[in-house]
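Structures are listed in the sections that come next.
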Structure 1
Amino acid sequence: MIGTFALDGPEKCSGLPVQRYDPAALGRAIGPAFELIAHEAHRHVTPWGATQSFQFSVLRRR
């Protein structure tokens, strides 16, 4: 299972640039040795009330 910022997630975290993924882009980044089994979007509300989009993917080694 891998959790990443979603495409509509923040561009920075703690002042640093982040990489954002959707399930297909994450699969391409990981490569053909893994197959996508499942994925789920998640909206996280931070302690200061902002909402951040994440996506979680479950991959299996081929």
Structure 2
Amino acid sequence: MEVLALGLEAYLEARKYMVKYGLKPSDSIHAATVEVFGLQAIASEDRDFDKIGIKRLWV
């Protein structure tokens, strides 16, 4: 596991997810992190990520 530092770009992307998809702030930050850092998937049981096209890994 790696801890990623979030900057302004991630917060602006998170805002986009909140407005466009109605995600909660915490989900929006996670989605923005996936996008900004070019990650391939997210480990989550939260189905909200499905509606924005982020691949989920069930753990």
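Please treat every number below as a calculation from the coordinates, not as lab data. Please read all numbers here as calculations on a predicted model, not as lab measurements. Cβ atoms are built from the backbone, for glycine too; each structure is taken alone.
With relative contact order in percent (Cα under 8 Å, 6 or more apart) derived from the coordinates and found to be 26, which of 1, 2 does the value describe?
Working: 1: 42; 2: 26.
The read-out comes from structure 2.
Could you tell me which structure in 1, 2 was used to calculate mean count of other Cβ atoms within 10 Å over residues 27-34 as 11.6? It traces back to 1.
Using helix-only ellipticity at 222 nm (-39500 (n - 2.57) for each DSSP H run of 4 or more, over all residues; to 500) as the calculated read-out, with -3500 as its value, let me know the right label among 1, 2. Among 1, 2, the structure yielding -3500 for helix-only ellipticity at 222 nm (-39500 (n - 2.57) for each DSSP H run of 4 or more, over all residues; to 500) is 1.
Quick one: log10 I(q)/I(0) by the Debye sum over Cα atoms at q = 0.16, 0.28, 0.30 Å⁻¹ came out at -0.44, -1.28, -1.40 when computed from one of 1, 2, so which one is it?
Working: 1: -0.53, -1.16, -1.26; 2: -0.44, -1.28, -1.40.
Among 1, 2, the structure yielding -0.44, -1.28, -1.40 for log10 I(q)/I(0) by the Debye sum over Cα atoms at q = 0.16, 0.28, 0.30 Å⁻¹ is 2.
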